[in-house]
Structure P
Amino acid sequence: MKKVVVTGLGVLSCAGSGPTAFWSNLAAGKSGLGPVTRVDHAHITTRVAGEIHDFDANQHFGKEIDLMDPFAQMGVYCAREAIADAGLPARFEGGEGLPCPERIGIITGSAMGGVQSEDNGFLQIYAQNASRLHPFSIPRMMANAATSHISMTTGAKGAAFTISTACASATHALGEAWRLIRHGAADMVITGGCDAPLTRGVFRAWEAMRVLAPANGDPATACRPFSADRTGLVLAEGAAMFVFEEEEHARRRGARIYAEVAGYGATADAGHITQPSLDGPYQAMLDAMTTGGIRPEELDYINAHGTATKLNDATEIACIKRLLGEHAGRVSISSTKSMHGHAMGASGAIELAAVMLAMQHNVVPPTANYTTPDPECDLDVTPNQAHPREIRTALSNSFAFGGLNAVLALRKV
């Protein structure tokens, strides 16, 4: 089996856009969550979200911007940034010493797809009695839009598709990219996730489930994973894209390597549509460690799914205890969603970026906004302050509604 490494990264999140700003804010425990400004409060009760304020798509796209929903704009932008970060040409045209376009794949994840375009279309039809919609409504709404635009922009002609598995979408996409390279079906894959779900319709749908955190004063502190006073998740938008590459291919071209993607686990609970089980997440973590050749005593850090909902956080901690046994008390854990919110299908990609940068800096980012210990979450969740630690191995967890679980294992190179 071939080894897979990461050679390029692009990230957009409310906690910072670009690797430098993103990591600086995470390491400082600085939350990017804030008041909702994009949706009229007359139509929603939610007062907090993870909105990105330092990205203007008009500065990065020409007339093609009209063909893309915001989720695709963010995905394509991050892909371009990852490709440049990897020291690759903006467009793959082959040639001596250059990557072959037919050996470059694209796999992205998105839970919501072009929901802003869809929401606007429904408003025009049902509320405004519009007689026609934007002629490119379908290309804007389709979940594979980011994948398609990345292919057209870069000239990559290998296997290209999109995975939609709710909150595990990006991690499934990253794992399948790993699998594609590992089995020799591609030399390189542009992969990650993107979602822009901050619409009136999406807010109302999540409000109906009663799992969104209220602002309760300072919106920046609304998301409190593992804290006894946690009150729910905070919706966010964002994207992160990577260049995954076969190790020898990367070394031949002298690429800088962030980390090795060592293992991957994907499982289903076969249980409740919204309530997590112990068996499914546990098995996904075990499979990621097993395929990555990582023993429990070797694991240094887990970036937890950590949504700040009562049941999910307690269940994840129970799974970690079962997985690691007596070593569970020695592993560092944190939920960076406390700072960048829950970006739905993009979360796993944003969190993988956090893990890679943590490994580079040998610093565990904190779980921000932690106030009160919870007896059911009694492991080291790195409350409030970053913790210096050599991170040689790590897991990145994503657990989705529908009982779909995906976990990546990383190793320092």
Structure Q
Amino acid sequence: MSSLNVIKTTEVNFDRCWRQLRQKLSLESELVGNQKRLEQVRQIIAQVRQHGDKALAELTAAYDNVQLEPEEFRVSRQAMHQAHRQMDPELLKALRRSIANVRDYQQAVKISAQPDWTTNGMRLGLRYRPLQRVGVCVPGASAPLVSTVIMTVVPAQVAGVEEIVVISSPSYHNSIHPAILGLCYELNVNEVYRVSGAQAVAALAFGTRQIAKVDKIVGPSNWWGQLAKKEVFGLVDIDSFAGPSDVLIIADDSADPQWLAADMLSQAEHAPGSAVLVTDSENLALETAQQLELQLNQLSRAEQTRQCVRQDSLAVVAQSMDQVIALANEFAPEHLQVQTKNSDAVAEQIVNAGAIFIGYLSPVATGDYYAGPSHTLPVGGSSRFFSALSVNDFLKQSSIISLNQQALNQAAADIDTIALTEGLDAHARSVQIRIKK
């Protein structure tokens, strides 16, 4: 029996299965539904806000089982250098190629203002300036996600952010995994703190004696860290509210079921992670389910991955490719793969997706590690309104307005009318006092 549930859109239970899967992967339950966890997060934030480093040390001991004095939070530059020297040379070469690709891509998409323009005596424009100080959350408890360091730090550097702060779990012998530390050294990140979770997010948002306040917090973390980011939003900026990773694959009978199974498992192995195949070919869905079962037994994380396949994954057989595309847009996935005879044409019809991988030779792993776009993406259906993290998320814009006397004289009557309608006569006076008859 296959671990993957295969359903057809003509089946009575389709609507129920599809709805249950979307609800399960939706962020709604954590954003507003888990009041107990939300209250705990608020208590943690309040503790750090009130007691600073003392609370951060106590909470690190409680949640990470690591005893640290506040002056031990920060990893020394010497320790990072040592980790860098001990890195596998082949890993370092691969990371450097990945860094170069990400840097090139982010430089290419970096937004810049056009020159100021003048209309009716008003000079108008925009100024883009980088954020001053940014905090980056790097998961490291279950696996050292070095790719997350690249995909968050490099876009910030391309934007021109001067101070980048990395936080990560002290789960590797009471410190951060050496691969993460070595990569931070490679990227010339000078501030790295072995703290994590809601308490570390609170420290970044409010500032403590040891950790200065940041302007923005980005990067993935567990539910505790994500809820903490949501709670401090407004005091600082955040990238998005993130949950478990997901992929939706659009495929027709030209796709290779072996490859599709491998692609689905690459997301399910995140544990939690979700993989959805939507196709107009029943044979392809059934063959993919068989291949998935064969490949499951070869994975090092087989049991956790199998559970995710059973609970959070699905193969859907639609009645047409138009219905496949409609279902994909409704799902609004984090990652969307298109493996069809006309992949480019199908991809053009996608309006909701964090990242779109077009063609048979573009698995999600190419974006996770190497291609250039950041793999920090909107999840849980939030690609309807959130976008992939990029260099432009580390830039802020200021409007430019400059009027000459003629332009102000021409605008005065309209401003006066609008301001007085709102009952704000001082606004009107601030213009009238400058009018020259």
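Nothing in this text is a laboratory measurement; each read-out follows from the coordinates by a stated rule. What you see is a predicted model; the values in this text were computed from it and never measured. Cβ atoms are built from the backbone, for glycine too; each structure is taken alone.
Name the one structure among P, Q that mean count of other Cβ atoms within 10 Å over residues 96-103 of 14.1 was derived from. Answer by label: P. Supply the structure label, taken from P, Q, corresponding to distance in nm of label points 7 Å out along Cα→Cβ at positions 8 and 192 with the calculated value 1.0. Computed on structure P. Source structure of the calculated read-out (Kirkwood radius over Cα pairs in Å, 20.9) within P, Q: P. From P, Q, which structure was FRET efficiency 1/(1 + (r/R0)^6) of positions 144 and 400 (r between Cβ atoms, R0 = 35 Å, to 0.05) = 1.00 calculated on? Among P, Q, the structure yielding 1.00 for FRET efficiency 1/(1 + (r/R0)^6) of positions 144 and 400 (r between Cβ atoms, R0 = 35 Å, to 0.05) is P. When helix-only ellipticity at 222 nm (-39500 (n - 2.57) for each DSSP H run of 4 or more, over all residues; to 500) is computed across structures P, Q, the figure -9000 traces back to P. Check the numbers for distance in nm of label points 7 Å out along Cα→Cβ at positions 232 and 328 across P, Q and tell me which is largest. Largest calculated value belongs to Q. Have a look at P, Q and say which one yields 24 for relative contact order in percent (Cα under 8 Å, 6 or more apart), as calculated. Checking each candidate, the match is P.
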